[in-house]
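The structures come next, written out as structure tokens.
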Structure P
Amino acid sequence: MTTDASFKIKGGKVGILLLHRLCGTPVEMRFVANGLAKQGYTVHCPQLAGHCGSTADITASSWADWYRSSEDALLEMRKDCDVVIAGGLSTGAVLALMLAAKHPSKVQATALMAPTMWLNGWMIPWYARFFRLISHKWIANLFSFPHHAPYGIKDGRIRDFIQRARASAGSAAAGHPVTPGGAIFEHRHLVNAVCKLVPYIRQPSLIVHPLEDDYAGLSNATYLSGNLAGDVELVVLDDCYHIVTVDRQRHLVVEAIDRFAATLTGTANDATLVDLAARQQAVA
């Protein structure tokens, strides 16, 4: 049974959409969401289609389903916010880029946390590259990828807490214990679609990426920094792994997004927000 773990925090006219990672849950965005909400932002953390349920649920979903979930959340947020920053962790960051490309007048900027275009972190085994040769999802579904220590988290205490949460509350609280091959297959097709759009994304972007990312190497961030058409600010974290929203430098993630949003919107007064939205509409 799928559990809806989505949550919203009402704030001002600047909205920050936070999309969770593949096989993750909105719960992993809670610390960052709460930190941004304290600064007055409206925050929405939707649940992507197929998540927070069984392995069969995630296997049956497609990247187009995940995108529709994020798009629905964006359109809902625009009802209350004049400016929206589309943000996400890992695969969520890739979806945020697609939102920016498809909705340039509704997304004023992106905040990309450990964006995962390719699984090439130091924990990924060398033979995983052969999975790219699989061309049919039904074949991909014959494989699964169990999560291994350190599970994207450098801090041992936080990692132990997450593992206990997984054991006691299941996937709704801590994500799936394995990533089905079909989900990796869909992620690849999402990335292929987004790579074609990257050179046309003109909104400002913040990229926060770990230096020691165990799932997605820093090359993911440098690729985007070098190919996005808009201004890019790159922040490299030196004391955490992939899941930056819960690891030991999570407070720096909040600070970076807050600083980026404040710079984007000036003083975040109503006149500035309306002007920014109007300029984005003109560009679109």
Structure Q
Amino acid sequence: MMDLSVIIVSYNTADLIGPCLTSVIDQTGGDNEIFVVDNASPDGSAAVIAANFPGVHLIANKGNRGFAVANNQAITHCRGRYILFLNPDTVLKENCLSTSLSYLDARPEIGLAGLHILNPDGTDQESVSWRYLSQRYTSGELANLPGVIACVMGAAMIAPRETIFSIGGFDEDYFLYGEDEDLCLRIRKRGLQIGFIEAARVVHYHGQSERKSTSAEVWRKKVRAEYLFYDKHYRPETITRIIRAEMLKARWRIITLQLFLPFMKNKEEMLDKLDKYKVIKEELGQRKVSKE
């Protein structure tokens, strides 16, 4: 069996997928394989890959099937001992893959590990979460899980193939956002730990596939994914507590942001936050009506 299968899900990153694939190919030998699943990118990403990287296994979807489904399409073909899930807007730093394989070979208790994510300027992106979303409102749902890491950033994470197959891959109810957190929690519920490979470094040009989405559109996807996660893993009474707290917070933040917006220098950042809390209020308002 080969050591590594690499899966990259592409959407509207034709200008970035080349450096990403080059960095992967430079670190993989003939005994490894690379899959790119393109979700019908209108920017011609699939054509760029086919023309410049003939050794890559390209799966060109006719529509945007989402992140989870696209990964699962490739997972079924993977033959490597380990599977690396990688965003197309990333570039691997030197020895990233060999370091990752050595880490997992020495730690059979790890069911999935995140790589060390860097901003383009070399500063750290948040690669590890120690708690799940709104975990402070839970009361027993997440007790006695193995390890101390809750989840890792989905831009670059690696797992034993057997682990991914045993849990059925990604949950396809998620379209975009939330899949990584859900995957990590399901792996921990199987008795395995989540790891972090600090020495395996990856540069991430964050959020490039969403460049053409409005702020409100992005926040709506995130909020819906967040509550899908709650529905799958939290008790109904926990979700009720979260909704009440988040609705109160959203109402207060909308009032204060609108009040102080005329006096703020960085209006773009403030408008993004305003979009966020307006979306939260709208989504939770609809959810509250649907549950009554």
Structure R
Amino acid sequence: MAAQDLNDLLALMAVARERSFTRAAAQLGVSQSALSRTVRALEQKMGLLLLTRTTRSVAPTEAGQRLLDAVGPRIDEIAAELETLVELRDRPAGTVRITATDYAANQYVWPKLKPLLLQYPDIHVELINDYGLSNIVAKRYDIGVRLGDQIERDMIAVRIAPDETLAIVGSPSYLDGRPEPQVPRDLTSHNCINLRLPTRDALMPWELRKGRKQVDVKVGGQLVFNNTYQMLEATLGGFGLAYLPRALVEPFVQEGRLQFVLEEWHPTFAGHHAYYPARQSSLAVRLVIEALRVGRGR
């Protein structure tokens, strides 16, 4: 339907409901003569008389009433939906879909979302754990969470965490009686717990740095996971060495349940950022981003 046809139907509906060209014209903000010409042009286009006019009243003809019965409810539904969308712009409501690794979700996202969701019960969140570096636009996510050097192009990024150091750790029970690695290549003789990413055909290499020196070590071992917390549990259980976020393992090191290995080689990366497309109009998404911003909450 052409835009003019829709305007003509809106004019007809206003006259039929008001039973008056004068009142309908005032409601639509047009002159009575212009409204009368619009209705007559619609009648001529359809070849039907749609309104009967007397000196005292206006009423739909049988054809006019059938047309109003057919299109009136649909136009009302469209108007109601448009009003709902405007409300979504002005009030925090709707579903916000977020993709993050399990570690980022647990460490940085969920703790900051809890108070926000209690404050705004009409905001709904889908928090999906994913190591696949998904394209958030193609997968219809509103927000992605990644380390700073993994952000997709043409996105707005907001830091939500300090820089991230990755650490090599092992339990005292595993290290007891084994020679502790002194240089990165010594890791190849140890039972190492690996992480497999869905975007790679091979296991994730351990990226190690010492000053300007950088080396990627491919390690082997008995266990491979795609989940940070399973790796942590296996490490605590004495199954080998693991390459994990320092912020995650440090409490266990302080308790004596884990030990740092090759600490001078632990690398630091740009911290986690929340990112989203440049065109973003949802108030709910903006509130979530603001809640996640570094310096807010936990």
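Every number in this text was worked out from the coordinates using simple rules, so none of it is lab data. These numbers come from a predicted model, not from an experiment. Cβ atoms are built from the backbone, for glycine too; each structure is taken alone.
Computed over structures P, Q, R, distance in nm of label points 7 Å out along Cα→Cβ at positions 224 and 264 reaches its largest value in R. Using Rg and Dmax of the Cα atoms in Å as the calculated read-out, with 31.8, 107 as its value, let me know the right label among P, Q, R. Clearly, the read-out refers to R.
Comparing mean count of other Cβ atoms within 10 Å over residues 40-47 across P, Q, R, which structure shows the greatest value?
Structure P gives the largest value of mean count of other Cβ atoms within 10 Å over residues 40-47 among P, Q, R.
Highest-scoring entry among P, Q, R, by distance in nm of label points 7 Å out along Cα→Cβ at positions 64 and 160, is R.
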